[in-house]
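Since every read-out is calculated from the coordinates, none of them should be taken as a lab result. In this text the structure is predicted, and so the values were computed from the model without any measurement. Cβ atoms are built from the backbone, for glycine too; each structure is taken alone.
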Structure P
């Protein structure tokens, strides 16, 4: 909650600072542009003929969001100026001190999500022929997947390391991984986790994030 509060506070501060030191407005072609009064930093968010959104700025930072990716994660943003402005504000805030960082997000015709940047990061994620979600580092060949095991509980595997959920006959849930971590939860506590985090799979992702990274 503290991190979330700080993030919201920083975003509110940035929006206030933007209003004070620069302005977001559409250009002649309908693209969103931003410029500080002294022109020390300028940025643009434009939509091309393929409905992709392209961010660029005067510090040579670029982000490309292919239309299929936008349809999945930012539905309707191509025609929604308010959503575009919100994304633009986030990208300005993220890149205003960066230099030369470029990244692209796309989904191919087979449904594979591909993320590539100019610092060597290249990942691919999707669903395999068995219906299991996977994540692959294209450069190293490292692979992670999440699926239900033979007991119908979620299981995560990454380069030989595993984490899984289980439930005993008393309806008590547990998280366990190959690093030796084990956590047990009473039914009431698990229900609270579900309300806070979402599904059982989302809960597993939460603990994987804590213990794997």
Structure Q
């Protein structure tokens, strides 16, 4: 039976639509993992889903409200719906309590960092990390010695890049497992929690497959 991965939905808040991009569904389907989506719901339902899912996926999306890391909002910060953001922080806590793996992608790496006490750069003031065509490659990423990302993905590789925010102060007990050429944090990890800043779901290649292999191995260790 396939492992079940819980994934909070995102919002087009002005359109009153919740969504998850099909690329995530396809990527996990190819890895024989089933995604279960969740919107704002009761604590009992959250607990039921956490109890019956094997891992948590935090996808890309709008920006995190800087109130969570005690900063005033930047003019370029575009917030997610409050109830979806609160849901994510609740799920991170619940999955961590059960020692179940978490994978964060783009906004997801930032959510993980903030959830564990880290902070963000609200705007990078550069278009270098905001490429126009996300399916193409943008820059080189180098991994850190003794990291899981280096073990599974190799010493360096090219990634896409579609974000205007990034990790500033790293959360306690996490390690930086990858950085870009301009010293932006591209990967973090702690135990069975992994976060990457790029979008592996957009490129069906060996890096995507190796990252999924890493996550699947973490799921098997639980």
Quiz item: For which of the structures P, Q does the calculation of FRET efficiency 1/(1 + (r/R0)^6) of positions 87 and 191 (r between Cβ atoms, R0 = 30 Å, to 0.05) return 0.85?
Solution: Q
Quiz item: Once mean count of other Cβ atoms within 10 Å over residues 79-86 is calculated for every structure in P, Q, which label goes with the largest value?
Solution: Q
Exercise. Supply the structure label, taken from P, Q, corresponding to log10 I(q)/I(0) by the Debye sum over Cα atoms at q = 0.08, 0.15, 0.16 Å⁻¹ with the calculated value -0.41, -1.11, -1.17.
Key: P
Quiz prompt | For distance in nm of label points 7 Å out along Cα→Cβ at positions 95 and 159 computed as 3.0, the structure of P, Q it came from | solution = P
Quiz item: For structures P, Q, which has the highest computed value of relative contact order in percent (Cα under 8 Å, 6 or more apart)?
Solution: Q
Self-check item: Top of P, Q by Rg/Rh (Cα atoms, Kirkwood Rh), for residues 119-174 alone, largest first
Solution: P
Exercise. Out of P, Q, choose the structure whose coordinates give FRET efficiency 1/(1 + (r/R0)^6) of positions 111 and 183 (r between Cβ atoms, R0 = 35 Å, to 0.05) equal to 0.55 when calculated.
Key: P
